[in-house]
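Each structure below appears as structure tokens.
Bear in mind that the values in this text are calculations on the coordinates, not laboratory data. On a predicted model such as this, the values are computed, not experimentally measured, just so you know. Cβ atoms are built from the backbone, for glycine too; each structure is taken alone.
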Structure P
Amino acid sequence: VARTTSDPPRGVSIQAFGIFSKIREIDTLLIARPELRGRVFESHPEVAFCRLNGDQAMLLPKKIKGSVNPAGMAERKALLCRHGYEMDFVDQPPPRGAAADDFLDAAAMALIA
């Protein structure tokens with residue numbers, strides 16, 4: 001479907017394949033427990049950063065061609081600190097298995113939750 005409905009034609013991303021099981025998991029939960037439907041929301045980290053930034057997109061990308069962009073990461077860390085996080089917290093190494101940008105994304109999502 002993705003290839004036939006996009007221009008230029010694109011397939012489903014590897015990232016999407018990586019989260020399909022999680023999507024199924026939450027879908028199963030919400031079917032089994034409909035009372036949770038009003039409490040569970042989907043979002044995206046860049047939407048969270050935009051909201052925290054006064055509804056303005058971040059000026060710098062967090063990654064460039066798959067590599068971390070230090071300036072973009074610094075911009076996001078500064079924004080998180082303006083919203084209550086300590087620099088020591090946002091500067092710490094991410095938990096095992098998480099990338100530094102994923103850690104900042106999770107911190108932003110927690111603020112808007």
Structure Q
Amino acid sequence: MQHLSEIVEEARKKGKKRLAVAYGQDAHTLAAVYAAYKEGLVEPILFGDPKIIEQVCKEENIDCNIFKIIPESNDVKCVNLAVNAVVTGEADVLMKGLVSTDKYMRGILNK
């Protein structure tokens with residue numbers, strides 16, 4: 001594979017994946033997740049503050065109704081909830097939102 005479009009096509013063939021986004025409440029993360037949703041690649045589950053998510057979606061002209069939002073304002077708890085969703089099979093893929101990498105990795109490694 002030499003082009004991004006080839007990777008996207010392969011992913012599309014495998015069907016939608018349930019994407020757990022830890023602390024997914026910033027513009028860049030929401031835009032990326034929304035683009036993946038529109039491509040038919042993911043069913044997004046956002047772990048974060050619903051008010052912030054809705055405000056950012058409004059500012060970025062993103063339809064927040066496509067997101068399943070699990071309310072939690074603490075970044076560490078968001079990571080733990082998102083990791084747990086993958087571990088229990090509620091989600092297929094884990095994605096880092098606007099949470100520091102050290103907190104994200106601690107949550108994954110359960111430290």
Out of P, Q, which structure matches 1.25 when Cα Rg over 2.2 N^0.38 Å is calculated? P
Comparison of P, Q by Cα Rg over 2.2 N^0.38 Å, for residues 36-83 alone - largest value held by: P
Upon calculation of distance in nm of label points 7 Å out along Cα→Cβ at positions 28 and 76 from the atomic coordinates, which of the structures P, Q produces 3.0? P
Taking distance in nm of label points 7 Å out along Cα→Cβ at positions 20 and 52 as the criterion, which structure among P, Q has the greatest value? P
Taking relative contact order in percent (Cα under 8 Å, 6 or more apart) for each of P, Q, which is largest? Q
Out of P, Q, choose the structure whose coordinates give FRET efficiency 1/(1 + (r/R0)^6) of positions 4 and 68 (r between Cβ atoms, R0 = 41 Å, to 0.05) equal to 0.75 when calculated. P
Ranked by mean count of other Cβ atoms within 10 Å over residues 12-19, the structure on top of P, Q with the greatest value is Q
